[in-house]
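Just so it is clear, none of the values below were taken in a lab; they were calculated from the coordinates. No experiment lies behind these values; they were computed from the predicted model shown. Cβ atoms are built from the backbone, for glycine too; each structure is taken alone.
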Structure P
Amino acid sequence: MAQLWGGRFTKETDQLVYNFNASISFDKKLYAQDIRGSIAHVMMLAKQEILTEAEKQQIIEGLEGILDDVEKGKLEITDKYEDIHSFVEANLIDRIGDAGKKLHTGRSRNDQVALDMKLYTRDEIAQIDQLLRTLLRTILGIMQENTETIMPGFTHLQKAQPITLAHHMGAYFEMFKRDHERMRDISKRMNTCPLGSGALAGTTYPLDRDYTAKLLGFDGPTLNSMDGVSDRDYLLELLSALSIVMMHLSRFCEEVIIWNSNEYQFVEIDDAYSTGSSIMPQKKNPDIAELVRGKTGRVYGALTSLLTTMKGIPLAYNKDMQEDKEMSFDAIDTAKGCIALFTGMLSTMKFKKDNMHASAKNGFTNATDAADYLVNHGVPFRDAHGIVGQLVLYCIEKNIALDDMSLEEYKAISPVFEEDIYDAISMETCVNKRLTTGAPGKAAMEQVIQIYKQYIREYDK
């Protein structure tokens, strides 16, 4: 058992207790962050003349050697060690001798693990940020190509009014844009360095916490040592934000699944993102969309678990907080994988524009515009609403669309109708006369697309 404590104890830890207490099986994921933090700590100790320059150089070379060997597969992180901190320190001492025993000066595992987890989370947020940007660019590309692709818009899963595919995609651009901004907000708010907090009450060593924070790319040190070692708000924020990302992905996947059905036939998912049936040879299943939808619950579970873990913990550090890692690692990896796979599926998906247009036409999505036509010809809206209701009932009985009715049929229900009704209820007119900001009209959509392009350019800088 390689552990960083024991002098006060008179007998060895029970093996089951050791195994239960150990975290090496999952916190080994933090090896790079642990070494990065240790190097910064040593540089600060030398600056403050707590270590000599020779000791600093020796320790840093030893740490860099461990990092290199781990990454090349020459050094394995095994359960011989209690945690990643004991792995690094024990191997350092084996390599450089007594100088390695000075690594932990002015530091506790409490502030060490708090630092490691912050560094890891910050690194992961940067990757998630990139994945979301790629998704946003993919959505924007679809929007640019489909400002005239008419499809039905839905409420209650019932056809409601005609829109464009660009307009529909724009709703998801807005969702993922907010997700993207949440990641940046979290990254900014969490960017304080806990190293130097000690176990909970700081240290008597003359540490330069501002210097350490600067070396590690933080805006500054945490201002309360108790909070420094026990804060996991940033993880809760990230898991919450990832849950929202997954919710948005799940909603989108639900629509892809529906659109991919034989009943809709709005899209064709690329073979690379589909699977078949072991018994039904005709099947082409939207498995990726279904799995993303399913894995949403997995990320939700991580958020609920960590909230539950943290709710009853008194200040400052408690071992319960070790439970933050596995669930966070899993949720982060799950969300990253889902974003990447969904983006790939979306970028290769083919939209069946003719089917979309026909569905909008045959679903009476222009009924509101027929009512507006009557209002513009002096009919009170409530009366117009009733007249168009009669038109729809007539069309249902005849199995035709509003566009297919003759002018005589229109006039039989209301003499107000004239030849210009056909232009008023055409899908193109219904869409393109909606020009207020955020509406589906082509001119309105092109303005929004320019705003979105500028948004991406700014964040790509």
Structure Q
Amino acid sequence: MAKLNSEQLQELTNKVKEVEQLTEEQRQLEQEMELEAKMLWLDGKPLSNHDELVKEYAEDFKMSYTKASKELDLTLKEYTIENKNIPTLVKDMKKFRRTLKGEQKKQLTKSIDNLIDAYSDHLEKSIDKIHWASPYKSVINDMTCSESNIIKLSNIKDVESKREIIDCLCKYWELKLEIKDMPLNKQYASIYKQMTQAKKDFKKILKAQSSTKGMKDRLKENILKSVCNTPGISSREILDSLPENLKNKTTTQIISKLAISQNITNVDGAYYKLNDDIKKDIYAYTAAFIDSDGYITMDRNNNPRVGLVATGNRGKAFMIEMHKSLGMGRLHLDQKSPQDTRPVNRLNFYSQKDVHELLTKCRPHFRLKRANADILLELVRIKKGFKKEPWAKERIGELFKLMKYHNHKDNTNYDFSAYDIDVDSISKLEENSKMSWMDKLEAAEETPKMIGVNST
């Protein structure tokens, strides 16, 4: 096959990107169609509990109850940005606006208005997803429903509670029609009072939905909250921090068992758990940790190595929790330190697969070790698919020198000459990166496949 020139390679690359974009658009469209199909199936269904709907759905579409239950799970989740709900975010933005003047203030005001409009649209669409309540959307809007109340509405599964909700909505709607164009008098006041009561009844039913959790669930929530807020807390301290209604109904032994059931780490009787803020952005947190107390390097055999290091019991628990959250790496706990002080605990990444995945996801968040990450990502890529190329061995040698330089450049006494490293020539080694060249080679290899697909 004739070799492709740079223009042809670029054209093919662009076509591949177009295919990828079309594929993603198709995936999103399919998801929207699936949701629409569910809503169409639900439309017109008589009021019934969730289990009955799932059984009927499973029969109609010839699938298992478990799969049907998963597909029909239209429970809503709170919309957040950086762990803040929209009302809180709008409040913060308005507070910040007070510090601005002129054009900046106008621009922020416009952004706030756009966010409020988008949020209102989000709430409207959220109500539409609650198939049994959506016909009463206009009345629900009159109830000044917050997002949390709409979520509670979506969580209602039993038919009795649904009927109570609909009765309140219908009563309010009938009273609203009756009061329309009525002059302000005693009758108006009486009806308005009834409408207010209907609103209260509506919200009372929703409030009851959030308080139906059993003691065990409430106890688990409190345990998790205590551990996240106070890392290293003991079961006795957890017990003492519980509300009286829960404290009197449990023991330290029960707390220990429930902690284990929630995969909470126990180190010598002290409990630890990564909080939700860290888990939601685990790779940003991991990158920050590697920057400060970790390492990215190559061993003497040019193998990639990444590691997190922490000391003591708290460090041990942290390594265990990071291992759980990342789902990769190898733990080395309670290792003897060179100074023979507190035990050292490590979470190491040895395999090319783990190193590539970890560094790819952490890379945007690195502040100090991004260059080290780029070196290993190039190394792994060469070893995975290009180690037989005539330039591979030489480039791996250059990467070793680059890694040595970046790991020791702040050490004024480090002897770079021992590794045949010319500090003044480091920029040339960095410019020799083979990443773009490997991109072209991979694009060229994909060309016959794409041609075959298009021909078919």
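When mean count of other Cβ atoms within 10 Å over residues 328-335 is calculated for each of P, Q, the greatest value falls to P.
Where does the value 3.6 come from, among P, Q, when distance in nm of label points 7 Å out along Cα→Cβ at positions 88 and 192 is the thing being computed?
Values: P: 2.2; Q: 3.6.
Answer by label: Q.
Which structure, out of P, Q, was FRET efficiency 1/(1 + (r/R0)^6) of positions 144 and 272 (r between Cβ atoms, R0 = 30 Å, to 0.05) calculated from, if the result is 0.10?
Going label by label, the one that fits is Q.
Here mean projected area of the Cα convex hull in nm² was derived from just one of the structures P, Q, and that gives 30.0; the source is P.
Computed over structures P, Q, relative contact order in percent (Cα under 8 Å, 6 or more apart) reaches its largest value in P.
When mean count of other Cβ atoms within 10 Å over residues 304-311 is computed across structures P, Q, the figure 14.9 traces back to P.
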